[in-house]
Every structure is written in C-alpha cells, then in structure tokens.
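**Q** Just below sit the structures, each encoded as structure tokens.
Taken together, the values in this text are just the output of simple stated rules run on the coordinates, not laboratory data. As the structure is a prediction and not an experimental result, all values here were calculated from the model. Cβ atoms are built from the backbone, for glycine too; each structure is taken alone.
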Structure I
Amino acid sequence: MRENHRRSANIIAFVSKFDLRCDSSDSITQIAFHVPRFFSFAFPLAILRLSWRVRRAQALFVSNPHNEELLFIYLSKLLYGDALKVIVFDLILRSPTRMRDKVLLPIKKKFLSVIDTFIVIHRDTRGYERYYGVPRARCEYVAFKANNIDLIGTIPEVDRGYVLALGASQRDYELLISAVSGLEYPVKLILSRARADAHNSKLSSGPLPPNVEHIEGDVNRQEWNKCIAESRLVVVPILPDAIQPAGISVYLEAMAFGKPVIVTRGASTEGLLDDGRVAYVIPPGDSAALRAAINQVWCDESVRERLSMNGRSYAMSLGTHERLVRDIKRVIQETCSGRKVPG
C-alpha cells in the first residue's frame, strides 16, 4: 500500500506548525499533528499514536521543530525508514556555548541525522554543519519574505526622526547601546525582558543612555509595524557567534516599508546582502563601525534614498506567503520523488 501511495501524484504529508494549503489544486494532502512537550502526561501515549498514524504518510514536515518533535521524527524514521521522507523548515540552532547545549549536542546530532531535507532561509549554513553535522548537500535554500506585505500602503511611511531596533533572536543590543551612547539621535528599542532571555538577546539591566527609549511591553502587530514605518532607519545588531538566520524577518519588514537597514554581517547576511546595495552591512561586534554607519545613514539623505529604494525592491521581489508555501511544497515533492520539480 505504501508503494502505491508513493507512485500517486498526491503526497500525504503529516505537518506540524505550518499550513501548506495555498490553493485549491493541491498536490499535497496535509494532516496536521501536534507533539506534546515532555512534561505532559499525554506525551508517551501521543508518541505511540502518532507513530502508528504516520504510517499512512510519504512525508513528515515540521517547521522549527522542538526537541520532542525531533524525537518523534527520529522514531518515525527508525520505524519506516526511507519510505517516509522527513523535511524540516526553518530549523533554529544556536552555537552550543551553554553547558546544557553541550550535554544535549550528541543527542540532537543523532536526531538531525535522519532528516532528509532541511529547508533553510539562510545560505550560510556552515555553523549548522560545524556543530550539528547538518550537511550542506541536504539543505535547500528557500527565500523568506516580509511578513508585513499586506500592511504596505495601509500605514503611512513617514520619518519621525528616530533610530529603531526591534526583535529578540540573537540580538547584540549592548553593541547598539555602546554605538549610540553620546549621540544626539533618538533611539527606540522594542524588546521585552522575557523575549530577550528566551531568544538569547544580549542586553544588560543597567541604565540606558538618555537618547535610548526602551519599550519593554508587548507590542501588537499594528503598533510594531507603525514603529517601523515611522522610523528614519532600522538597526539589526546580531551576536557574532549566531549561526541561525536571526533578524531576517525584521530587516525584510523594514525594507518593505522603504526604511534603510544597518545589519551586522553573519549567517543572516552572507550570500543574501553581501554587496551592501540593499543594506549597510557592518562587521559583528564592532561598535565603532556601527556608530559610523548610523551617523552616515542618519545624515546622508542620498544614502538613505539608495538603501530605501534598493531594499524595498529586494523585499517586494521575494513575494508573499503564498510564494513561500509554493516553494516549500516544491521541495517536499522533490524530496519524495527524488527529482527536480519544474517551477
């Protein structure tokens, strides 16, 4: 029966934390599933039931898997082998610097070793290969997109005269604070302490320079994008040892609103923003370089106009969520069939 399913044009895929449906003429039938966390009493029974249910599928697709999902993936591959293709999207890994990460590293590498295809939104996956053994040959790059495309034109794009920094993943906000200290430019920093701790942002609890306003509360989507649309420029400072694609969604959102972006070089920029045409890319951890970049972009209208025009063009060229879904489904089809799918 499984062999007949595999010959069918329609792929049955078990899907977690994502919706693959973007049109009515779908080549993939998705069955949503959920893996409880370890501390849940339902976890052991859920794993048994899901392992039995997944026998129907040709593909197992998980977005940003947590450890419990990685365990389920590993057990499923042990049970069904190559008859079940596993595709993971937007895998978030960090440099194993903490003791807990180092202890769990061999286990995580074992779990990741059975995944057939990693769909990544960054081209520089050297950190994933170095620490976690994720081979480049099993990585398929799919461009991400600006999450606020639907809001473009609905929120006025104005210059209220402030530098904006927002987002939590692997952010080096101490670098930003050092760079803007003593400057006259107003700076808005949107980050809750809880998200900073959860996503490994670097921000001390000490006093901030008088020109820095720290917005710590939760900000809804409309207010988040209004802050972007009213900024003069957006800074995305990433920690030097970050190996995940941190900050991509934020810099694309800023570009979509035509805001000049300053971002630190790393996994989020290599192979994507290398030429400096669409964003001002500076070395990571370099406070003087960041300060100089902020000064130049703030003061030079021609630089702002160039980055604004090129950045907006780049962000809009990446399309919408529907384009992203189509690309993901194409990779799933290619993984299941073993051949390239046109388009």
Structure II
Amino acid sequence: MALGFGIIGCGMIANFHAKAIADVKGGKLVACYDTFPASADKLAAAVGCKAYHKLDDMLADPAVNVVTIGTPSGAHMEPAVEAAKAGKHVIVEKPLEITLKRCDAIIKACEKAGTKLATIFPSRFHDSSLTLKKAIDSGRFGKLTLGDAYVKWFRTQQYYDSGKWRGTWELDGGGALMNQAIHSVDLLTWLMGPVVEIRAQIATLAHERIAVEDTAVATLRFANGALGTIEASTAAYPGYLKRIEIHGDAGSAAFEEEDIVKWDFAKADKKDKAIAEAMAQRKSGGGGASDPTAIGHHGHAKQFQDLADAIKKDRNPSVDGIEGRRSVEIILGIYKAAETGKAVHLPLTSDPTLAARKIKAK
C-alpha cells in the first residue's frame, strides 16, 4: 500500500519536498495545505495532488499518512503538533523550531501519539558525509583536535524583502546561522560530538530592514576536548561553497558541498585510492551559496526514504527530533554568548527556552 504524503506550507521548499516524495519507493503525494489557499491550489495543480484550504480537513484525510512541514521556521510547532494528534508521521524542514520549548513540544507530541518524527538535514545523507563519519568512528583521525564549519554565502537585499517573515526573530528565528548555516552546524556536531562551551560574536553588516545577523563567528569546545569554529554569513559576495574541516593527530579531511577535497592520514587505507580518484572529479556546483533555489532534491529524497523505511520497520528515523533539536540549541547558545559577551555552557540549563526573537544582533 502506498504511503500517502501531505505537504503543509506551499512555498519554495514545498517544490523540493514534492520532488523528494516522487522518488520515495511506495510513496505518493496526495495532499497539500497552505494558509494562503492560492498557494495550495498552485502546488496541487503543478504536482497533481488535492489542495486543502483547512488544515483539519487535510489531517482528517485517511489517505495522508505522513505530513511534511515547510512553513516559516517559527511556525513549525502548531501544524506539527496537530498532525501528531491526528496520528500522522511528521517531517519538519530545518530548523525543527526556533526555541527549545517549541522543539520539545513537537517531540513530546509525536512521542505521545506514537508517530515518527524526522528533522530535515539532507547533508547527512551525502556520500561524502557518510565517508567522513565512518572514518571518524573507525579512529582514523586519532585524537580529534579541530572541527570547523564555514558557510560564507550571499543573499541580496531583495531576498530578505521578498517575505515579511524573512530576517525576523519571530518567524526566521535568526539569520545566517539559524536559516542558512544550520545544516553545517548539524553536520559538525554529528561528526565531532556534543558541544559543551561556546563564545561568539554576531553582527548585521550588509543588509537593511532585518533584525537578525548576517554575519557570525563562534568558537567551540567539544565534549571530547577538541576545539572548533563556526563562521556564517549571508553578506560574503559572491558566496562560496560551504566547507567543513575535521582534524586530528593522525589525519585531516575536508569537504565542500558534497565533494571531499582533502583526505590526508598518517596510515593509509585501501579505500583511500578510490577517494582520491573521486576528489579529482569534483561535481558540486554552487549549491545555495548565492541562490537559495540552486539546490538538488536528492538529499531530501534519501531522507524521506529513510523515514518511510523507519515507518515500515518501526525504528527511529536517522535524524529524529532529538537530533534536530541539537543544532537549534547550539545556535541559541551562540546567540546567547554574543548577547552576553560571556562563555555559554551547554546544555542551556539556565535558560532552556531562550527566545531568539529577544536577542538583538550586535
């Protein structure tokens, strides 16, 4: 029996969700909903599904087994919780939500309903990410010493002006960090392990009429003792490929977008030759460095398939709600460190429901 999907929020990202669903084995897009009926009608006409103008009506449709949430970041919780209450499995586009309290509400609702919850981080499913993760877990890096993430992108003023929710604490939840760099924040902590201490500075340097940061720099201390950095910007013309570097006392590696570009280890491995050959045939384009629509849907498709398999086998999705929550906590920690000028220690026990909209970019 086909697994029926329904999309909530029919903006730009909905097109990628629709393409991903089309690639899921046994999956079918059957419905969509948006608070703006015309947006739902437009998507439905383009992809051949049923448009709903009331969320309750779509959630009552027995053909809908899974819903994907593509609303503005600070409006993920309400439809996700309602979907869980209706017995639907839930996929939430990153970030899971913009405060830990709202993240936790989604997680608890799905746990109570017994439905699966996945947070969209398609970069984890790229071959380069999996190769690097396997090398770390097998000990090839020796003692991890440094882990760095660089997301030096560019967004025009028109990008922020295109939607009233863009660049706001209330609905965007933040700027270059929460909206763009969160994929790399997730990858970095997935590879390096938990972050325990953060120091940071943020600024709004090149854009007008936004409340959030367009430039951020943070230093990290990981639980394993390693140090790290995060640099994020939407004010770095023309926008470079996002890059992650991992270093240890027995090896170093780096990748840009989906391509491994550095692979150096003290002890050789039989698979190193194949990796070197792949490095010579780089294929990544510009990604979302300067154009938010210039991304592929293949990572989404792999993650949607992972959720479908999790439902079938009754296991947790690879990137569940708890995994999705982690990057939000780190970013909120960066905002708090920038606001206070002091080191912030994780978990955020002193203020676990820190509201990003209350923090002003310095």
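**Q** Here distance in nm of label points 7 Å out along Cα→Cβ at positions 112 and 208 has been calculated and equals 3.4, so which of I, II was it run on?
**A** I
**Q** Tell me which structure, out of I, II, gives 19.8 once mean count of other Cβ atoms within 10 Å over residues 88-95 is calculated.
**A** Going through each structure in turn, the value belongs to I.
**Q** Turning to a different aspect of this structure: Using P(r) over Cα pairs in 10 Å bins from 0, in percent as the calculated read-out, with 5, 24, 30, 23, 13, 4, 0 as its value, let me know the right label among I, II.
**A** Details: I: 5, 24, 30, 23, 13, 4, 0; II: 5, 25, 33, 26, 10, 1.
The structure behind it is I.
**Q** For relative contact order in percent (Cα under 8 Å, 6 or more apart), the calculated result is 16, so let me know which of I, II that is.
**A** Here the read-out was taken from I.
**Q** From I, II, which structure was Kirkwood radius over Cα pairs in Å, for residues 104-239 alone = 16.7 calculated on?
**A** II
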